[in-house]
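Pasting the structures here.
No value in this document is a laboratory result; all are computed from the given coordinates. Just so we're clear, the structure is a prediction, and the values are computed from it rather than from any experiment. Cβ atoms are built from the backbone, for glycine too; each structure is taken alone.
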Structure 1
Amino acid sequence: MTRTERAAPASASPYDRLSALGIVLPAAPPPIANFVTHVAEGKLLFLSGQGPSEPDGRLHKGKVGADVSVETAYAHARLTGINLIAVMETALGDLSRVRRIVKLLGMVNATPDFTDHPAVIDGCSDLMRAVFGQDGMHARSAVGFGSLPNQITVEIEAIVAFD
């Protein structure tokens, strides 16, 4: 989604909204180390950090503020959001079970003087709003890091309430 795209009607399902956005969910990316992609506790789903991984496994790498622009990193955060949604679907079996996106933590692989972290992580936030409507509105942190695993541009984790 770009900042100019409009969300589908409130009555649309997450699958209808994904389709309207032209998004086909990939398989959920596997963990890169000794952890699981998600843990359900009660009616909360905790999603491990995902990165900008293409369906073929190719990672988007670089330092935002140096060799990666805010616009490119926004697209990487959007792709990361797609991967988070793929994990949600794997965990819940049906995206209609998502009651609310509660919180996102967005990490940006940025230069020390970079200050536009929120604009980068908006790529994921805008996607969650477009796919889940009002239930996609969430609390969020967007912070900069000196490096991220495999030098990926962004990593985002989520907490999701479900039925």
Structure 2
Amino acid sequence: MQDRQVGPEAAVSLRQVTAETVLAVCKLSDTLPEQQQKMVAPNAVSIAQAHFSEQAWFRAIYADETPVGFIMLYDNPAEQEYFLWRLMIAAPYQGQGFGRRAVELLIAYVKTRPGAKELLASYVPIPGGPEGFYHKLGFLPTGEMDGGEVVVRRELLPQESPSSQAALSQ
């Protein structure tokens, strides 16, 4: 199912979750250590929620041909609201830049959406949490909290482009 030999040089892409790939994408959640499981819902729950939300846009994160994670966007062009709803990278693939490149691809996608000027996200403020990850990507705290999570904002600048090794599949 998963090629553990995939490394940081792999091309990252966002792909639709299909009947053929849904089980592999759901199983990625099982690799997370207990503390990380408290920070993000299982992929199966996210996919189920997405099927009942008109504003959900979700994709599997691939490194070359290996599924390594999951990303979901709250995509509401009517209100011009865009929120990184879920992001998870399976434990064996963390620390290789796949999450960063996936968020860069998501930013590129959001820039194509009507009226998109910012991307919001949130995180659980605990030791070992993703605060530094979001800060490195240019997200800054808004001063708001949502359900115990710190809300962060990333301004979308038109001149930015994703890394050359990244691809987005619609």
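Work out relative contact order in percent (Cα under 8 Å, 6 or more apart) for each of structures 1, 2, then name the structure with the largest result.
Working: 1: 34; 2: 24.
Largest one: structure 1.
Structures 1, 2 were compared on FRET efficiency 1/(1 + (r/R0)^6) of positions 16 and 112 (r between Cβ atoms, R0 = 30 Å, to 0.05), and the highest value belongs to 2. For which of the structures 1, 2 does the calculation of helix-only ellipticity at 222 nm (-39500 (n - 2.57) for each DSSP H run of 4 or more, over all residues; to 500) return -5500? Label of the originating structure: 2.
Identify the structure, out of 1, 2, from whose coordinates semi-axes √(5λ) of the Cα gyration tensor in Å, for residues 56-127 alone was calculated to give 23, 14, 10.
Numbers: 1: 26, 14, 8; 2: 23, 14, 10.
Clearly, the read-out refers to 2.
Rank structures 1, 2 by volume of the Cα convex hull per residue in Å³ and report only the one at the top, that is, the highest. Result for volume of the Cα convex hull per residue in Å³ over 1, 2: largest is 2.
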